[in-house]
Structure 1
Amino acid sequence: MSMIKTKNLVFEYEKRDDEGNIIGAHRAIDEVNLDIEPGQFIAILGHNGSGKSTLAKHMNAILAPSEGTMWVDGKDTGEEENIWDVRQTAGMVFQNPDNQIIGTVVEEDVGFGPENLGVPTDEIWKRVEESLSAVGMIEYRHHSPNKLSGGQKQRVAIAGVVAMRPKCIVLDEPTAMLDPNGRKEVLRTVEELRRKEHVTVILITHYMEEVIGADRVIVMDRGHVVMDGTTREIFGQVDLLKKYRLDVPQVTLLGYELKKKGYDIPDGILSVDELLEALEKCKAVDVKTKASEVFNRKKGTVISEKQQPILKLDHVNYVYSPGTAYEKHAVKDINLDIYEGQFIGVIGHTGSGKSTLIQHLNGLIKATDGALYYKGENIYSEKYNLRELRNNVGLVFQYPEHQLFEIDVLSDVCFGPKNQGLSDEEAKERALEALKLVGLPEKYYEASPFDLSGGQKRRVAIAGVLAMKPKVLVLDEPTAGLDPKGRDEILDQIAYLQRAGNLTVILVSHSMEDIAKYVDRIVVMNKGNKMYDAEPKEVFAHYKELEKVGLAAPQVTYMMHALAERGLQVNTEATTIEEAVETISKALENR
């Protein structure tokens, strides 16, 4: 019997007027036919709005079909009497853990599901301990979930589903907010459960590397299944995937780019070993670009000795809930000089203090002790106008829905400029310019921001800050949940604004690949301390030390070291695909 089966599945979201009358419909799932066997690891890919999350919600009976049928373990999800059994069979992990955490203490939240299933008390606590250990959160079992970071909450949410021992786990972007080590832990946990308990795993993700171990990959576009095959079959079609706003793992992309240069590399490379085997048979070809042009393309901002930092943190400390059982020293004695025009990446493991650090930058939270200066003025002095700081230092939160509140998108983006004292006409002009910059189509300008997809909300949130024309733009995981094309569009636009307008950008990200591609300086946080502060190549040279604190280097770095260990004379400082192609070409010439 199939674990998941659909026949001509259709789902339409109804549009209603203020009186509740149906005025239209959007077909999110359109005649989908699937058959998923028990114990399979299935990856579902698709751009934002492709219908993949809507499909996932049918697997847990959160949504019922408009037409057609979905069966979960043989039970029709459209039949009301089957809903309880379906939800016991297929556990769901959402992108935003706040959507499913309800307990006031971590261990109670994880035990809630098994208790609802009537599991004996002793067995519940055994499952709680095993599940929290599996996701690396056992030390937080007595903490309140609302004291945890976004990534830590996600681990708790996953533990809550794992504790219910479902036959199928559906994960909708479960690692979007996790650090590299956290992503590995979660996927390792899920894979172990699949292997030991024969659990079926359905993974929706925009991290292509997470898909490599899948038995089967399904690609969706506009509610249709447009590709369905093995990982190698799907990733061997790079151009087609790009057409669908998707990407491939970096090792696959490197093979693809080398093939475009003229090297005899097979399609669908999935590992460094496969790449090396192909390279060993390759002959050198004439490559026009000089290595020096690639490796020196990013000089960073030149800082003179007399230049004043635009932001300066001087021995900044921050303690949450001082004097209580929840006391936590989140930021410890941080000294940081940030200069105008810099593009700075802030990285760190989940709970390292990254988000706490950046919330100091526009006075959202006040340091327990220490000082913060904006253009030489201490923002903690009694005379300082914090409104002036917030007009110049814009912050985009980790979850965009936290800063959207107006009746429609255009009004929401106008709010900041109006708050700065601009006229309605000037504010609207600023808002339209900002919305154009983030690439949100005009058809959404009059829509409620709460009716938008996660990726669209993120664009609106960024536009709302850009419309205020800040001197410093602080972004906390701005591309989490965006499809690869959307991610590149947003970051390319921010990089353009940074260069063209001498904008200072501070980017918090768990994507080492994005950090390597865009920033000219990296600040590494670890347990509230500043661990490194240097150029990307210098920081990523310490990749083994980064791994010890839950981080990693870009995939390219690992590939270059692996190729060097196998005798290919490549530059191990390469951190981007462009650099990797150049150094491999040069190594093949020399060979």
Structure 2
Amino acid sequence: MIINWAETYRNRLTDARTALSRIRRGDRVFIGSACGEPQLLVRTLIDVAADLADTEIIHFLDLGISNYTKEVFNEQFRHNALFIGPSTRLAIKEGRADYTPVFLSEIPLLMQRGSMPIDVALITVSPPDNNGFVSLGISVDITKTAAEVAGYVVAEVNPNMPRTLGDSFLHVSEINAFVENDKPLLEFMQKSPDTIAKAIGENIADIIENESTIQTGVGKIPNSIYTYLMNKKDLGVHTETFTEGIIDLIEAGVITCRKKSLHPGKVVASFCMGTKKLYDYVHNNPLFEFRPSIYVNDPYVISRNDKMVAINSALTVDLTGQVCSDSLGFEFYSGIGGQVDFVRGAAISRRGKSIMVLPSTTDDGKTSRIVPYLSPGSGVVVTRGDIHYVVTEFGVAYVHGKSIRDRAVALINISHPDFRAALLDAAKKQGYVYKDQILPAVLYPKAYETYWTDKKGVSIFFRPVKATDERAIQDLIYGLPEQDIYTRFFQNLKSFHHKVAMPLAAIDYNNKMALAAVTGKEEPGNREQIVAVGRYIRDANTNFAEVAFTTHQDWQNRGIGTFLIQSLIRIAKEHNINGITADVLSSNTPMMKVFQKAGPNLKMHQAYGVNEIEIPFETK
């Protein structure tokens, strides 16, 4: 350590051209990431291009302030993208630039081990503090590692770079040349969430529990979640990057980080992207701890956060659960980044969850992004063994540990309705589902979901039955005593096979409606159990609906039947049904009491030990 750091700084302070004159032909040059890109140094690099040849530019996230990927510079520069942005996509497609697919957590290891040698590092830092330390500010990520291993380091000192805390500092003695540049930092303008993104954000928020630690990326879909987290409590953050949407959640007391199991009280990240508002907010703010990617993205480190929730975007997901998020066929589009790091870290976290999100279609609505199979050339970034949740604007599919048949049905159910028939047909041809499998062509009516507390004080989740409930309905029936089976079906059923169960699960939510009483959650380490089902089927001739109920013996006499019939009557009225009917064994006293509470217009006719019930609805 040099004690007289101020003199060292003055001696190494120079202009950009002089600082870059040390770059030699064939050098590998790392450029600082994202909004921390050294603007003056990058522009000067173009100015001195005539003196260079075969210079490899290594960049993690390039916002495209310079044109060194243009064809005119082919002999001077060769770009090597560790994550593909809009400014480099065309050059890579045309073969004039390279893409290196690698986990973000492993890029620093490549640098440290010499597999990705760095001759020169061009970085942006804050002015030195009283002890001679500069901060890498909003871009610690792999920049710190690159600066530590590079043979020659040039730092663009910008007073607008915030001094972020954590493992974000370099001493002036570790830097070979300083160039001062008082210019506003690059800003990233977040797109406002559209209707689809908002729907996805709302669905994601339903999965996130209080006291979870979240990771989310950049873009309109990740940005859409913040509004729907406002009712959560004590959330934490451990993420590679964040945007200024996080500020409102902090100010509202939603993000406190108090309950984090790792680094409590700290938002842990490796870089951030936003506007001056965000940069001012993180400046000298002890809530934020910026660390290099080799730590932040380490799956083992990530897993030490209890209730870790990883939220990442996909380009396409096939019916087996394979996720492509870096390419469109043979065209590389983005990169692996930290997606797999967080997917795996969350998977082994205590009560952790990994969520993949995508709109159901391309922007023009002409192509489904849930596909029968990945197109040729598409890379599998997240394997079918890693995936947990998939979320679109049409719902949530939990597929981890599920069979291919269950996955296909669940994923088709959250695809765009315009493509469901084609996806189902493909799934049949590929042998993923039953040849006679049917699925509803209408949207799942999420509005009918509700929680209700039974007579014993147990909170039960009620929701419309889904096509994926076929096996759960079979479990309910097979778990009934023989007497209950006879009471429900008027016969002793020996089997309740697929052909019987499927039509009870795949309903149209109009002429056929069913509500399930559910305990447990469909999540890692847990499973849903249907403990009761109430349903109706409309008779087209009379416009009355016949109702029936099935309740597990352990959940009887708790008010569930009464709640179900009240809910079904309300829904039936919304669908302009004139009334309900039912056949109940005269000996089934508990069910008779349920119907007697259902409405004042009950009519009953008894024949052969069966009470034929009719309850017409009052007309206004």
Structure 3
Amino acid sequence: MKSPHSFQRFKARTLSKTGMALCLALSGLISSTLPMQASAAKPEFADPEKVLRTIFPVAETGFDPAATRDLYSNAINEMIFERLYTYDYLASPAKIIPETADGLPVISADGKTYTIKLKKGTYFTPDPAFNGKKRELTVEDYVYSFKRLMDPKLASTHTWLLEDKIEGLDQLVAQAKKTGKFDYSAKIPGFEIVDKYTLRLHLTRPDFNLPMILAYTALSAVAREVIEKYQDAQGQVMANPVGTGPFKLIEWVRGAKMVLDANTDFRPTYWDFQASSDPEDQKIVAAMKGKRMPQVGRVLVNVILEDQSRLLAFQKDEIDLFQLYGGLAPQVLNQGKLKPDYVQRGIQMSLIIDPELIVYYWNMQDPVFGGLSKEKIALRRAMAMAHNVEEEIQMVDNGQAIPLQYPIPPGVVGHDPNYRSSVQFNPAAANALLDKFGYKKGKDGYRTLPDGKPLEIVHTAQTESRGHMQAEVWKKSYDRIGIRMRAEFRPFSEILKAEKQCQLTQRISPWLADYPDGDNFMQLFYSKNIHLNNNGCASIPEFDKLYEQSQKLPAGPERDLLYHKMTRVMELNAAQRVGFARYRIMLAQPRVIGYKKHPIMHVEWLQVDIDKNK
């Protein structure tokens, strides 16, 4: 859908198995990887006088890559811990490059074996867990971290990333569930440690998204000594993050403030990304090329829940980097562009469509609204048809989003811009459907269940102003069809916990791409991901069968056809309603150099600089 606002898109490639291997190999030759060899003259880096100040709109939950579920905590994790791979800062479409790996993986002809070399000389930040010794990162740390992700005791929501993929790993998990103890020392065929810097992964089947999965925060390397020293009863280490990344956490006031200092022992890493034809990219390259990263010596993160308070802090020059949510857009933008007073102050704007799906779900395990009987499907379909997505975008986000017809958003492999959902805004048809299936209206104008019992739905939203606006929009939707709605407001962290246990009836649920492939969105509705990412707790056998078939295919027309069928199955059963994807509008003060919002990376603190003279 065309938008009156200008934005930068990134397009994901559709690759066959051979094409992906070729792309990975070529990108290692024609693009710069993050780390370069240190030059003879080392430029200054990690200047303590260069402080980047930013804001989180919700409270963090903790800093354990395997256990953390929310976006903002993972933003911190992304800077403290490292993965084998990451993304090129400027490349469009998004492109995988090495992070701690020494080059891209060598992939066997059958796509089932990945050989990965590790850079030498990468060290964890000092910690008492290491007994005063300098601790180098080796492939054993990744093997431990991957195993830990699957430990039933930890109950990570990210197990789906490795489940049914690594030879012998699922059997190790099954044994742990029987004995109650995960054997971290057990050798399995899937993790072949050739030497301390070489890892060979043996897969049960080709996984065409594996390089992108290995770039995701949950697959970060942690040190076993740190975990064993600080873990709680569930095996989590939320308050003592120790990684090899460019920053380290030095202060944490829960729900209020995080302070990160640059890791001055971070291996020599130089800014060397290539510009596209975009003049803005070329300016970034001219300003940043050759600088040792990070240039920023300290990052201050404050949690400010209210939209207006965040904007005021930015306007008063107390914040350097700020995400402008749609509710505040009219105060800053005019027809998608910065207002003149912001331009005069030198404020910078970076705007993209997030690779995001806002989905409305109804709990498929709820005794009133769940289930696959005809009357339950009719009820959910009527509720879906009663909601006007465009109206919500205007009222809550001031038009700073695009409605979606398909569960795979723009810029993600598998997106279909021509797809039209069978569920559209149609209150008249929704009312007729409820009448047909016996949901009768009483004298007060509200409907009852077919057996005459009261019908009420509980809509759960965050306590912040945005949550209240969303609840108002949904109250209007339910009023259109005579269903009584009660709103409950909870802190974000509580919502995540309840959602994981299938305890919420209905919610507006956002999902931002872990990696830019349609599989990352279709897995949201797979029954094996209940208690992980399947927030609506949907279990539809026909969908599951199609999803499992899609797992065996590379991106392309054959897989796209399955995705279409899966989407129709979801629409037929009305387990959820596809909503929208928001613009990501980032504002930066004039002193911030080299900033551009990346579609997949959570934050760009490593890649930017601060002009101390401004």
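Structures 1, 2, 3 were shown, and Rg and Dmax of the Cα atoms in Å, for residues 348-403 alone at 12.8, 40 was computed from 2. Among candidates 1, 2, 3, the computation of distance in nm of label points 7 Å out along Cα→Cβ at positions 180 and 452 that gave 7.2 used structure 2.
When mean count of other Cβ atoms within 10 Å over residues 172-179 is calculated for each of the structures 1, 2, 3, the largest result comes from 1. In this comparison of 1, 2, 3, the computed figure 13 for relative contact order in percent (Cα under 8 Å, 6 or more apart) is attributed to 1. Assuming 1.4 is distance in nm of label points 7 Å out along Cα→Cβ at positions 236 and 524 as calculated from a single structure, say which of 1, 2, 3 it is. Derived from 2, not from the others.
Here semi-axes √(5λ) of the Cα gyration tensor in Å was calculated and came to 60, 25, 18; which of the structures 1, 2, 3 was it taken from? Derived from 2, not from the others.
Comparing distance in nm of label points 7 Å out along Cα→Cβ at positions 84 and 556 across structures 1, 2, 3, the highest value is found for 2.
Every number here is computed from the coordinates shown, using simple stated rules; none is lab data. Quick caveat: nothing in here was measured; it's all calculated off a predicted structure. Cβ atoms are built from the backbone, for glycine too; each structure is taken alone.
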